[in-house]
Structure I
Amino acid sequence: MKVLIVEDDAPSRGFMKDTVESQGFEPHVAENGLTGLEAFKKINPHLVLSDIQMPEMDGLQLLEEIRKLSPSVIVVMATAFGCEEYAMKAMELKANNYLKKPVRHAELLPLLKKYASLINAKADSEKKPEIKKKTSFTIKLNSDVEKVPDMVDWLVKTAGNMLDDSGKLDAKIGLVELLTNAIEHGNLGSTEGEKPANNFMLSSRKVSIEYKSSDSYCEWLITDEGDGFDWQSCLERLAVDPLGMEGKGLLCSQFHFSALEFNPSGNSVRARKNKSSD
């Protein structure tokens, strides 16, 4: 996986480069948005990690230019405390995720692994026969997060030409977040920042995925077997502190889908993606 790191602060740039390299990925670095854009055109990365506040060309301007060139590359922006509005603006401009600065190893590492798995799943699926478009089905997923990227790739492929490249990336990133949350926090009962407990009864739980589509949208209903959570309070906290790590996946998912609706108990979520404009 080729990772482009765009960061004007040398220590931060070095830290991210070392972290990327430690996982066997291929890091490329740039010191500002202008040199970052040149590097993007040259190396065609799979993932971009970019600061927002930079000289010459800031991260938001870089993001806009990248999206003109590639709707399907994964872009993650980093911003400091007190600059929450920049993170939300980046999501509106089609960033896929954001990190709070100073970027911590505990946040960057799982993000790299998650997106690498998604990229690998896409590469593997391109070698397989084309999947026929489906209009409705129900499927069960074991509580194994390692299976999520392959499942997500298959789920989005079944939507056929309903979604363009940008819409497919949105759906994939959003579904990875929702399914991972359903498994880790719903079925396995882990809390933010903790590994799921090794419990046979909990690990035997399933996640149900109901899919349906019409001429104008595709929709996934994801239901876990856990007790649910107070999603309304979670969204209220995120509205005040979007850089807080708890529930960040939920906030990001709101940008990736046209509509996101939870049931009252919070153990079922309906994610709708409208058909991409021709």
Structure II
Amino acid sequence: MLDEIKALCQSKQSSKSAISTFLMNHLENIEQLSLEEIAQQSFTSKASLVRFAQALGFKGWTDFLPALIAERYYAQTHYSGLDHSLPFSDEDDLATIVQKIATIEKESIQETADKLDPVDLERAAGWLQEAERVVIFGLTPNEYLAHLFKRKMLSIGKSVQVAQAGEFGLTAASLDENDLAIIISYSGNSSSMEPLRYLSLLKKQRVKILGLTSENGHLLREAADTVLTICTREDNYKKIGNFSTEESIHFLLNSLYATYFKKDYFANYVRKINLAASLEENR
């Protein structure tokens, strides 16, 4: 939720921008302010604050405020305070840089795990098992992570296709209700860009859609049948690398693979061992 509030600081709607900016600037003592004080100091209104909370999925301000405080506490107790977009500076030595990268990647994995709903994961693995065709849509570097997942799935006998950029439309058009489309898009909101521009086509053909996107990826969240949340504290515009974003996506795909593997654990394990032995013999 904090990431979504940060994103709203850039909102074109002045009231949302004013409220979100005020919340982020006064997060440490927000529970000490009344609804009237927040409205007055943010130059908005009590009604605007209630609508802001509702836009984030809450019934009203009284439901929103405890959740905000709880997330603040979680962030304070689980995170180092490192800026995931600029985790190191030109003044840091190499040992410090290594430790900082390790810290933000561990934080990203842990947050992803904490927000991963086992029910959604089990449902996604079931669709993966039942689908006649499984196709992953994602642009680089997500495409690379998709290929790693494809390789793992092939090792236990499940074929997964990674759609090629430039052929997303043709590939989407070839799918039907017996297939599964996995769409990886951190932003999850660019309806005019690949692969999200083909969401309507996939929906029209009744293809099951598993989305991997951020909490702010509203377009993909609304279109997908199930969503696994990418967790990162990187800023799309000022980050120096996709350190925590890539770790979050990789973790989600590994968790999906492990859940699928568990569905027929012994058979999958035997298949994997036999494949490894067969490949070794033919080297």
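Only the coordinates and a few stated rules stand behind these numbers; no lab work does. Since this is a predicted model, take the numbers as computed values, not measurements. Cβ atoms are built from the backbone, for glycine too; each structure is taken alone.
Some notes on this structure:
- Origin of the value -17500, where helix-only ellipticity at 222 nm (-39500 (n - 2.57) for each DSSP H run of 4 or more, over all residues; to 500) was derived from one of I, II: II
- Once relative contact order in percent (Cα under 8 Å, 6 or more apart) is computed for every structure in I, II, the highest value turns out to be that of II.
- Among candidates I, II, the computation of P(r) over Cα pairs in 5 Å bins from 0, in percent, for residues 15-110 alone that gave 3, 13, 26, 27, 21, 10, 1 used structure I.
- Ranking I, II by distance in nm of label points 7 Å out along Cα→Cβ at positions 31 and 55, the structure that comes out highest: II
- Ranking I, II by FRET efficiency 1/(1 + (r/R0)^6) of positions 87 and 191 (r between Cβ atoms, R0 = 35 Å, to 0.05), the structure that comes out highest: I
- Source structure (of I, II) for P(r) over Cα pairs in 10 Å bins from 0, in percent, computed value 6, 29, 36, 23, 5, 0: I
- Structure from which -0.89 was derived, log10 I(q)/I(0) by the Debye sum over Cα atoms at q = 0.12 Å⁻¹, for residues 23-182 alone, options I, II: II
- Computing mean count of other Cβ atoms within 10 Å over residues 135-142 across structures I, II gives 12.8 for structure I.
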